[in-house]
Structure P
């Protein structure tokens, strides 16, 4: 079985997948594909080709495609990448995660809306385009908010505003830059969140504890991790959040709030797993490839 991996050669998760494939699955081969090299065609047989469907040179065609990165690009480039994934999926390539799952998870607002529609509790949030609307949201949400990029991950680019003047300046700058203003109520919590990683039909959980004085719990921001056993409520909420997005490899972030609510912050469709794998002593790359191979 030949598997394509969309990413870069120096990506640690790409390297883990390559290592797991060669060490554990005889007959499985991998090929790293760059987003910049992707193309699709329609019409004459000579141009009806896609990079993963037809091998280059002596390389075989890919039976499955694993998306391990989504580089920053123009809106046109992002849409085209989704077009490529849709084309391969329609022609029989198993795409992990499917393009629709990626579209939902990459867009923080759409992801939040899908979860809310599924009955999953999420933080109060307003998404708007003007400073005046954002300032109104700031007041409604209690004067203590997080301002997040609509697209982003690992806690990067998230700002907290609890001062009215600071919020006014922040929203004005973002409006001038043509950014969407994603304003979310800051939720008082216990200094940790819970990351649930779904790998096919299996799930793994850790508790991510924020570093001293830090409110962000992302491991990339310095938090530490410890094993966590999900309660029945946590498992049910995580599963409903996963199903609202869909996909075979998903990270769900749960936040137990001080007021007793259990909230879901987001679902990540290109989740990292190094901190979780090290904490739980599990080989996620091997487990995921085993699941991919069984989907034939």
Structure Q
């Protein structure tokens, strides 16, 4: 497989070549013309099991995406940037630098929110109470599920790192509402990830503040069913939140050991995400005594 560094250089070179060939073509046209190449790069990154290579290469991609959005903002670019910033923070930043991770998660959230903010009712209710916010979601359809999912996931990741902030109390019910809307619109989006996020949400909270182990189990089971249990970060969340909340050490360890022992290419199109999950699973196993 070609080096990701080479692919990023190829993207920059292709942009320059497009400028030479098109002469007076606008920068916006050039960015839009690179969309098929960016799709191929995204596929290549997701299939690459070399986590360290991706770690070293992703910052350049994030900077490029920022520039592309400045030149030619589009819903697809916003979502691509949201996913990339979220993935980079989750994989490489949140465990070592929570302040930087918080910044990246908010950046991912705001990118994903950008296409949703075209809806006047949603934009006007985003910073209001959840009772006024929830009805605004009725104006969205199936095509809005990706933006809702990435906005909610990045927002949830941010709240997990900032539980000491007062605004979190207002944010959390809105995140739940957005994820439930994704499930309503398209529960299969990204292999059922909204179900996994809801499973983590209901498992991580006590019953007095909205937690519910039965709901958590239901949503995790749906995520496993939709994904065919091929996405390991679902299992990571299941162990970290559900097994921990149930104080089931055997379930915690057995789940994580299965992740760690899984072969490379178990789910080729998501090799990168699965290899990251395997590293995080091993870290949890190494620290199991602090959980039980």
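Summary of computed values
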{"read-out": "Which of P, Q yields 6, 26, 35, 22, 8, 2, 0 [P(r) over Cα pairs in 10 Å bins from 0, in percent, calculated]", "value": "Q"}
{"read-out": "Highest-scoring label, criterion being distance in nm of label points 7 Å out along Cα→Cβ at positions 129 and 161, among P, Q", "value": "Q"}
{"read-out": "Structure responsible for 2.3, with distance in nm of label points 7 Å out along Cα→Cβ at positions 97 and 121 calculated and labels P, Q on offer", "value": "P"}
{"read-out": "Value -22000, calculated as helix-only ellipticity at 222 nm (-39500 (n - 2.57) for each DSSP H run of 4 or more, over all residues; to 500), assigned to which of P, Q", "value": "Q"}
{"read-out": "Comparison of P, Q - label where percent of Cα pairs over 15 Å apart, for residues 81-176 alone is highest", "value": "P"}
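Readers should treat all values here as calculations from the given coordinates under stated rules, not as data from a laboratory. The structure presented is a predicted model; accordingly, all values stated were derived computationally and were not measured. Cβ atoms are built from the backbone, for glycine too; each structure is taken alone.
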